[in-house]
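Some structures to go through are shown next.
We did not get these values from a lab; they are worked out from the coordinates using the rules stated. Computed from a predicted structure; not experimentally measured. Cβ atoms are built from the backbone, for glycine too; each structure is taken alone.
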Structure 1
Amino acid sequence: MTRLFLYVEGQTEESFVREVLAPHLYYYGYTEVVPRPTGGIRPWPSAKRDIVRFLKQDAGRVVSTMVDFYGLPQSGSGSWPGMKNANTAHYPEKARTVEKELLADVCLDMGENFNPRRFIPYVMMHEFEAMLFSDCAAFSRGIGRPTLANQFQTIRNAFASPEEIDDSPLSAPSKRVEKLVPGYTKPILGTLAAFEVGLEAIRRECPHFGCWLNRLEAVPTASSGQSATDFQ
């Protein structure tokens, strides 16, 4: 049995995991998918303590993260591993640089017998709303504003991928949506839109998300036949 614990940034990500991601992963063999919202990004030492504790509590548990790259602390005692190097990396490598450092740091705390497949960090480059631009017509239908499809598509067309929308606090994905949809509420409308857009469209248009989803899907199959002790 494989149980997944997701360390997520806020209510929007929590709702997405519960309503959209979890049912999909149950099909692949997970017996439990539980998001833990943190109420915002916490300093890495605090976040790591939780992650390590969750891993040690249950040898059959896999832990992942769903956090926003540009929200991660970059300096001081609370900085997240890899952020300094990521800032000088080419765009496609920024999130992967942080993910590799997070994995290395957790593995160090867990000890040499730890199976690194049990921790699958995922760092989104931007806000959750960026992924909704994977299918702009579906996005607009999901929030009950189908006439906005072309305007959403214009935003999408300015970037190579929805994952690249974008790194300014004033023009972040949710800010762009709020300008077109006054009163936009992230947890409710964001989840409705994600239902309509669908995981396959997000996987197709957002390669970094797609890579993460592929890895999550593969875990139950890879661990089948192993005991809890083997999975440590």
Structure 2
Amino acid sequence: MDTGTEGDIAALRALVLARFPIFAQLPAARLDALLAQSPLRRVPAGSVLFEPNMPCTGFPLVLEGSVRVSKPAPNGRELVLYRVSPGEGCILSGACLLGQTEYSARGVAESDVMLLGIPSEQFHELILQHEPFRRFVFDMYGARLAEVMEAVEEIAFRRLDQRLAQLLIQRGPVVNATHQNLADELGSVREVVSRLLRGFEERGWVKLERERVTVVDPKSLAAFARG
């Protein structure tokens, strides 16, 4: 943790406990020791936190902002696997630490991010000795696995236009994203997504603007997404 005044340290302790109540069950002295050993990082939007084949040195806990974890392909495309929001940890980092492997995906700050990096040694100690933390980590494994299985099912069994419609419904009514962002989210390419969006606009379902899609007929779009 970065050194600072007692007020700064107290504010960080309060923020960590607010985002991760599981640490309230740690003795105060042990929590303070954990915070002292864990680097606090502030990274601007767009920063790459990790890449495939990079070693993993800690377990990041997101305090503010959002991190997008995706699988890049050699042709430049990527498939979004999941996002890490405040109050969550990066489960891929946990898997790398437990399996002693390198990263197999990319992590990018979608917004300005503040995170606390629990070092590998302290991560393993918490897994072994602190049941609430262990349960927190494995609950996240279960939730992320369910998300990935749902994504695989979507890609395998639903048409791209239906998946795009569903994505717009979920993120609407105003989706601030480029066509490339939406393509990355769906594991597709910009040209195909742009063509589908123009088709939606011609039907009167959406309005297209620069880096923005506005859903104007959510009922029809949702019915199309359901097939």
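Things to note:
- Among 1, 2, which structure scores highest (criterion: distance in nm of label points 7 Å out along Cα→Cβ at positions 40 and 80): 2
- When distance in nm of label points 7 Å out along Cα→Cβ at positions 152 and 208 is calculated for each of 1, 2, the greatest value falls to 2.
- Distance in nm of label points 7 Å out along Cα→Cβ at positions 96 and 144 from the coordinates reads 1.1; which among 1, 2: 2
- Read-out distance in nm of label points 7 Å out along Cα→Cβ at positions 64 and 88, computed value 3.2, structure in 1, 2: 1
- With relative contact order in percent (Cα under 8 Å, 6 or more apart) computed over the structures 1, 2, the top value is the one for 1, the highest of the group.
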